[in-house]
Structures are given as C-alpha cells and as structure tokens.
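There are structures below to look over.
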Structure I
Amino acid sequence: MNDINSLTDNQKHLLCMLRDKDYETYIHSLRVKDLTNDMINIMNAFAVTDYSKKDRMIICKGAILHDIGKLYIDSGVLKKADVLSDDEMRHMSQHTRLGYEAIKNELSDDEHEVIKNICLYHHERLDGRGYEKKAELPMYIQIVSVCDVFDALHSDRIYRKGLNKDECFAIIRGRGRGGAFGGMLVDFLEKVVCDI
C-alpha cells in the first residue's frame, strides 16, 4: 500500500518541503506510518480492532501527515540540540494545530475527522497529559501516538543517540500501564517491533 499516492498534490508538496527542511522528521513520519500499518494489521488479526482497508488507508495517511505542522516551526527550535525553554516548547506544541490548518481544506469528507484528530491529538495521552488535554482518544489516535513515541525514542536525534528497543519499552511501559498508553496497546507494539 503506497500511502504517498493517496496524498493530494499540495499534501505531497508540503511533505517534500518538510523533507527539505528537516529530513529526520520526514523519515520519522514514514516510519510512524509503517508502524501504524503493522499495528492495525496485528490488532485486526486479534479482533481488537476491525478497521477496513479504507479505514487503514485513511489512518496511515494521517500518520504520514501527523507532524506536517513542523514545517511552520522555527528551525532553531526544531533542530535545537538542547532542552527547549518554556517559550520554545509552547512554540513547538503549535505544530499540531498548524499542521491541521495546512491540510484541512484538502481532506475528503470521509477522511476529514480521522486525519484532523491524528494531526491535532497525537500528543494526547490517556492519563490526561498532552497539548490539548483531550479527554477521549479513539483507538486510531492511540495507535499513531504510541508508534510516534516509540520511533522518536528509538531514532537518533540531534540531542541524543537513539535508544535500543528494550530501553524504549521500559520508558513507554513506565508511562504506559494505566497511564499514558494502555498496556494492551504497548503489548501489540512490542509484537510488531519484535517481528521487524
């Protein structure tokens, strides 16, 4: 499934601009899409979810676009090799809304709600932490969110070396059991990651 082909010309253009501005965020978005697709496959196989092929395509499209708003974040903040200040963190947190604003007029009726929610709420957590403090998180947002966190931890960043899989899961599970992510979701992610 080539989810890039499901993007509009402008969405592809924005993704290319993101690639040129911050290649790591671009590649991260593709990896999150791949993890999301694998998560949906395994969760469907275990009858935890029953996403159709079309549902999966829309969710994966949202995963590709989840960080598109970082195009509008100052490069000095985006690529800072140190802890962000409170002001910089506030600026960074705007990428969720900025991304949605950039693509909202190009989303079809049947994909709008899902992709909007992924763009706006992929930093929300079950324990109430996040940028927007959204109370209810549909499963597809939780799937993209945990894949986003895993890939962010596992990948080399300008400010640190990527963690190994065990270290990633120790952090995710530390936050995850009844906290930021549901334990079952983390179990499925671990199955996906161990099979790669």
Structure II
Amino acid sequence: MSGRSDTGRADKLFVAFSDVRLKERLCARLCSAYGRWLGGFRTLELRGGGRRGFEIEALGGGRAVLASTELVSPVSFNKYALNLAALELTALPALEAAAAGGRILLMDELGPMAMKSEKFSARAVELLFSPSPCLAFFRRGAAVFEGAVSRMEGAAVIELTEEGWAEAVRGAEAWLDRFASGSGRTG
C-alpha cells in the first residue's frame, strides 16, 4: 500500500498492520500515554485454553466478545461466529461518548468483522468523515479499505512493522501530541 505518512497536518491517522500482537502493543502504549484524550474502543485477540477470537473493550469500561470459534451466531467471518451486539452495544456507545466529549476517536480496529454491522459501520463512516480527529487501525490486505483510506482528505497512514516500530511510535505520538496540546485542529 502506498500511503501518506505525513502526520503533521492530518486530522485522521490510520495505522496499517499485519501483526496483531504488534498492533496491540502499539495501541496499549498509546492508550496508556494518551488515555485522557482518547475515547472509543480497542479490539483484543483472545487466545488460550483452546479459545480463539476477539474481544471489544470500550475505553472507560465495558467488554464484550466480538468473535469466537465458540460462539453460535447467524453472522460469521472466516472461522469465527460474530456477536454484532459487541459492536452496537459496546464499541458504538464508546465512540458516541468520545465524539460528544470532544475526544480523539480511537477505532481499533476497522475491518471486515466490524463492517458486518450496518449500524456500526454507517456511524463509523460518519465519524471518520466528521471534524473529530480519529486514530484508526486496520489490517493490511483489506484492499477496498486501503484504497478508500489512501484517497481520504486530511488522512495519514503509518505502516506498522517490527522493523519500523520506532518510526511508527514516533509518528503516532507526534500526531497525538498535536491534539493533546490543543494545536491539532487543521482548519
């Protein structure tokens, strides 16, 4: 993906990743350091005890299983059954509260599972095109999403790789520093 990585004037920052553990490490670091300014949700991988899946965690409280090999649901993605209520009753209210409170919107992560909920995806798209600053993570290889992000006005993309870890951290922190200091509005 050829993305823009100039975070200096962007009001939307997208982090493209392939390694889930690396993404979770960066997201945890940013939430720890900038939690006061962030609102929204995180997606965490569930592994262990024969259990595999993903969980949604609203910043400020609330968790729900989003996808699991153990769930029973009419909606699925790959080998996972999906719990769309996790998006609609946990992630979406967290985003709404963040937008209403003037916080930086954290959407970790946007992708095929999240887009299975029409209610969630419609509102997430509205928020991405709103004046609110957004930090969103997405998996590399989602061609439609990558194409849309690369053409979005006011957006920058950071490629998250093991080799580029330090550069990704610097870029994300510099972008968040702009908004935390109050100088992030781009006009």
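From I, II, which structure was mean count of other Cβ atoms within 10 Å over residues 101-108 = 20.2 calculated on? Each step should come with its number before you reach the end.
Details: I: 15.1; II: 20.2.
Considering all the candidates, the number was obtained from II.
State the single structure among I, II that was used to calculate mean count of other Cβ atoms within 10 Å over residues 13-20, giving 15.0.
Details: I: 15.0; II: 20.1.
Going label by label, the one that fits is I.
Any idea which of I, II comes out highest on distance in nm of label points 7 Å out along Cα→Cβ at positions 53 and 93?
Structure I comes out on top.
For relative contact order in percent (Cα under 8 Å, 6 or more apart), which of the structures I, II scores highest?
Biggest value here belongs to II.
One of I, II was used to compute distance in nm of label points 7 Å out along Cα→Cβ at positions 77 and 141, and the result was 2.2. Which label is that? Intermediate results must be reported in sequence, preceding the final value.
Details: I: 2.2; II: 1.3.
Corresponding structure: I.
Hey, helix-only ellipticity at 222 nm (-39500 (n - 2.57) for each DSSP H run of 4 or more, over all residues; to 500) derived from one of I, II reads -20000; which structure? Show your work: numbers first, answer last.
Values: I: -20000; II: -10000.
Here the read-out was taken from I.
FYI, it's all coordinate maths here, none of it is from the lab. Nothing here was measured: the structure is a model prediction, and the numbers come from that model. Cβ atoms are built from the backbone, for glycine too; each structure is taken alone.
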